[in-house]
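None of the figures in this text is laboratory data; all of them are computed from the coordinates on show. Quick caveat, the model's predicted, so the values are computed rather than measured. Cβ atoms are built from the backbone, for glycine too; each structure is taken alone.
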Structure P
Amino acid sequence: MKTKDLLLGVLIMAIWGLNFSVIKLGLESVDPFLLAACRFFLSAIPLVFFVRKPNVSMWVVGIYGLLFGVGLWGIVTLAIQIGVSAGIASLVLQSSAFFTLVLGAYWFGNRLYATHWVGIALAALGLGCLIVLSPGQLPVAGLLLVILGALSWSVSNILVKQHRPVPMFSFLVWSSLFSPVPLVGLAFLTEGYRPFEEFAAQIDGLALFSITFQVYVTTVFGYWAWNGLISRYPLPQVAPLSLLVPIFGLLGSAVIFGEPIGYGKVLSTVLILLGLVIITSAQWISDRLPATRLRM
């Protein structure tokens, strides 16, 4: 991966890590599903009127919009609503990196080396330690929902890799059209009319900041740039970058909410970073140690 693209990937991870704290700010006043619906509605409108349709079938655009907007963020928001803390959700969601690696190996025949598995094991250990060390309840149903959200994100990555939509920006904008209605439906199913009756009164300065950040920084810029990296590089080089999200998430929580980090979380972070270095350098290592090659 080119240095500038690697730095872009790290910037995206920093944005996404901070985004969980920004979401938490918005959730202090706005219903979670309506907050997500606003995010995707404004990601599509009015931009959709100024960009041409992408070069892929609208079926592909719609499936991506449902997987990404509802399967990922709708499901994760529901998990947070039933008791999973935002911090735990951000951590467990990064299991998507492992799903994407394995799905990419199966779907596209990407080569996985023994060094990939060593890196995956170290990163998974670090991620597991972060989950154990992080405060908050972890209901089983909520955990399963976050894992389902991670799987949806992985399938979204595979969809982008397979179809390589162009232009990527318009693909993101048009796909966002398919997310708000199901999210509004989820808000009604879980809370009835109450969120809609209270919505206008709930929109304060923090909510507006949260929505604006999620729309234009996290979604429009972040996922546009991320999908571009996914389409240009092999999945084993790009997907593991998402393991940086919980690290930036912890830093964001420490700065915004004063959440302590502690030595255990620092050690967990070192394990994730070491695993990430090994995963992204797996081919280089294996070229010099042929015995480490495995193929899926």
Structure Q
Amino acid sequence: MSFEEMDVDTIWQNGEFVDWDDAQTHILTHSMHYGTAVFEGARCYDTANGPALFRWEEHLDRLFDSAKVLDHDIDHTREEFTEATLELIRQQDLKSCYIRPLVYYGYNSLGVSPKDCPTEAMVACWPWGAYLGEDAIENGVDVMISSWRKHASSQIPTNVKATGPYINSMLAGEEARRNGYVEAIVLNKEGSVAEGPGENLFMVNDGEIYTPGLSESILDGITRDTVIQLARDLGYTVHDEASIARGQLYTADELFFTGTAAEVTPIRTVDDTEIGNGSRGPVTEEIQQQFFDLVEGKLDGYDEWFLEV
């Protein structure tokens, strides 16, 4: 669905609520030329207690940490970001939505150094359904190993969610789609499994769960952390510092992606090789059900992860 088809009309930009069509910046904005913005993708879910932001504080933590690494001096407090986001959801009467905060270097000069450019900020919210397709949650997706490798943390910090490095994700994802797949898996520079272009990856073998560790050049995903905690609470053994070889993917019992956009999405084939029986596996299904019960407000014990609108 394009933005023109969505019933959204307001964006928060630099401390003010502005009309969606008027939320603009100059064509010579520094971050547009050099990829020096940092951002988050969060969700508001329509829970049993009404709309609520999911793990919002953790998203703010990562946004401000990313900004620190890129030397952004944010003029707005965490509380301002929070109130702006809640007000956007209220004003536009959104029950569930995707939330995009962005912090970027604005217009002043166009040298590579951004030191003379102001740090600007925005938040937008809009409805967004299943990221990898409506039937992906139940039936899984077909993926390929990309020829593009994930950049190493010695090249670009992988704990920073910045716009520029996402060209790596775009190249890998578009390569997969051109070849008839839904999504890609990227390996790190050593050839071990890293993640998807916009997702973390989990593998199930013999009833235990494995996911690449932070040293494998992955983004420290908030949904990844959620699933690790949910799986452990269900009694599973989770190896969250795993190093996974490419060949292990083909012989895995189950594979699935996690992410704010992808949520929990099964992987049914890798490079046309069926994973398990080629459909959503039982462990994936149980964790997936637990995740959706969680974000719909049906589970007790996780109230600290929600901020009611």
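Comparing mean count of other Cβ atoms within 10 Å over residues 71-78 across P, Q, which structure shows the greatest value?
Top value of mean count of other Cβ atoms within 10 Å over residues 71-78, among P, Q, belongs to structure P.
State the single structure among P, Q that was used to calculate helix-only ellipticity at 222 nm (-39500 (n - 2.57) for each DSSP H run of 4 or more, over all residues; to 500), giving -21500.
P
Consider the structures P, Q: one of them gives 20 for relative contact order in percent (Cα under 8 Å, 6 or more apart) as calculated from the coordinates. Say which.
Q
Given a computed value of 19.4 for mean count of other Cβ atoms within 10 Å over residues 231-238, which structure among P, Q does it belong to?
Going through each structure in turn, the value belongs to P.
Between P, Q, which one scores greatest on distance in nm of label points 7 Å out along Cα→Cβ at positions 23 and 247?
Structure Q comes out on top.
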